[in-house]
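Pasting the structures in now, so scroll down.
Each reported figure results from applying straightforward, stated rules to the coordinates on display, with no laboratory input. Just so you know, these numbers come straight off a predicted model, no measurement behind them. Cβ atoms are built from the backbone, for glycine too; each structure is taken alone.
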Structure 1
Amino acid sequence: MIVKISHSPEIQQFFKEASGFNNDDGSSRMKTVTNRILVDAAKIIEDLEISQDEFWKAVDYLNRLGGRNEAGLLVAGLGLEHFLDLLEDAKDAQIGLTGGTPRTIEGPLYVSGAPIAEGEVRMDDGSEEGVATTMFLQGRVTGPDGKPLAGATVDLWHANTQGNYSYFDKSQSDYNLRRRIVTDESGCYRARSIVPSGYGCSPDGPTQEVLDTLGRHGQRPAHIHFFISAPGHRHLTTQINLAGDKYLWDDFAYATRDGLVGDIHFNDEPEAAQARGVQGRFAEVEFDFQLQKAPALEAEQRSNRPRALQEA
């Protein structure tokens, strides 16, 4: 017979004490959240008959997860970050907010403070010249009425040909493949960069360890991240996954959504390359963004999620 005690008055009172409800200090919100976590965790232990060995293995796993700084990767891989987007979509639908470019996950690899330029910028530092395919990325930012938004900020970042991101990959220069672009009077942004590669979770890391036990891969398609913002408009966190990638609709982080697939066109014409000022094959990607009106001032700002900051 399975013994269950988690909902007894004595255990409920014990968890309230452990959550700090017996004192007037601290955060009432934190106390409520902690109590819910403790009560639900106890119920999981009982209902699924979690053994002592399984429990302490999980504690050890959390230690290792933090030691590798992969918590942000794990919540993406388990679909929790995508769930947050679906929840925000549902909240929007409830109050009649529709339209605009879909949101999708930010991921754990943003770094604030990237160099900013007006209208057009080069994103790569040239270190993969001869290896990478040059990419010309451009598009327009508009409001819900379709009119161009001059002065909008397009903050974008992506991986190199090895699937690695500057700052986290110390072999790359500061802010390589990270830039902010202020749209011109026509609402346009233009960037010269390189075609990024997708990437996979570290095979010896704790995120892939969990995915292995679930029978899942940890691969992402080639993609480009964006923050788009403009006064009076809702901040947009999104990304485009590049068409033709093997993992386009099999992204372990569940970031691919209808309306967020970027068509990439490769050009091998010497005359076209010369006109672009490059040699050999190059790629072109065009993607427009439509922002919603901000229902409140705070909607113009991105979340206060902790993010990396490049040291000066």
Structure 2
Amino acid sequence: MQINDDVIRFFGVGRVFKDNSARINSLDFHRSEDLLVTAGEDDSIRTYNTQSGTSSKVLFSKKYGVSHICFTHDPQSVIYASTKFCLQGSDHKIRYQTMHDNKYIRYFSGHTERVTGLCLSPKNDMFLSASLDRKVRIWDLRVNKSEGVMDAPSQSCVAFDQQGLVLCVGGDRGLMRLYDPKGYEHGPFSTFTVRPCLESILSIKFSADGKLLAAVMDGRIHLLDAFNGNLLQTFYTGSAKGGPALEATFSPDSKYLLSGAGADRSIAAWNVKTMQEVARWGGHTGLPTALKWAPRRMLVASADTNLAMWIPNIQEMEARGVKWLQ
């Protein structure tokens, strides 16, 4: 199936899961298996089979909480940050857990404040973490101790490109730094600032082809050229200042950008060539803050308290004469 404006307009809810009792704060697709994992503020970790559209497993992290969940390369393992901290301040650890037998494989200690971002390399066992302690740490899943530490703004976020060749650190006042993962200790090879911008970048996403960057802020998304940092367009999401950060996601062909929209609790889709909004998907009862497009399927997952899986409505497209085959 080709992805074009007409197909984007005919996406609809295929399945809704009302398993959570509180907001889902993060979700992730496995890169090679038909699996989706979610982390909820009810301390739940839930997995779903995206081929059959069914719930497959639920675990709980009642003691530590769970956020910023990511699959590792093993479809049975995840890493995540904590949301609950003991009085001794010992629980800003990142946890590496196997879903198969519900056991912790490893703890990653080093951050002294809340973790604000996690990102796993698509190519190896390296992963990044950002924290309010003004540090970005570089880890290997096989080693407890961080392999590198970089100074960062108080509010920072991290991302790898889809080839694992570039890592990006975003922070206060729109500052973005690009590093070579194999030589991060030598400093960034490129630094640029999103202008005009006086606020913190809340999250960063690379397009699959590595040519674009989406820098998410309160109420808007800045679309940038990933090579020189030039601002290409600003899309307005209408999210409230200081509220939960909205997540943006690119389509697998890098031609569309999606994000939750705060004004009407919908999902907005923009064509990044024409820079026009092409669709609004409605159906959430709350603001959909977690959002990702599946890497291998014509499938989008979004979440507020409930999880929605979006797919094209082929019957309706055929009834309207919309061409959808490659």
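A few remarks follow.
- Source structure (of 1, 2) for mean count of other Cβ atoms within 10 Å over residues 148-155, computed value 16.6: 2
- Given 0.85 for FRET efficiency 1/(1 + (r/R0)^6) of positions 172 and 244 (r between Cβ atoms, R0 = 25 Å, to 0.05), calculated: source structure among 1, 2: 2
- When relative contact order in percent (Cα under 8 Å, 6 or more apart) is calculated for each of the structures 1, 2, the largest result comes from 1.
- With helix-only ellipticity at 222 nm (-39500 (n - 2.57) for each DSSP H run of 4 or more, over all residues; to 500) derived as -500, matching label from 1, 2: 2
- Source structure (of 1, 2) for mean projected area of the Cα convex hull in nm², computed value 20.9: 1
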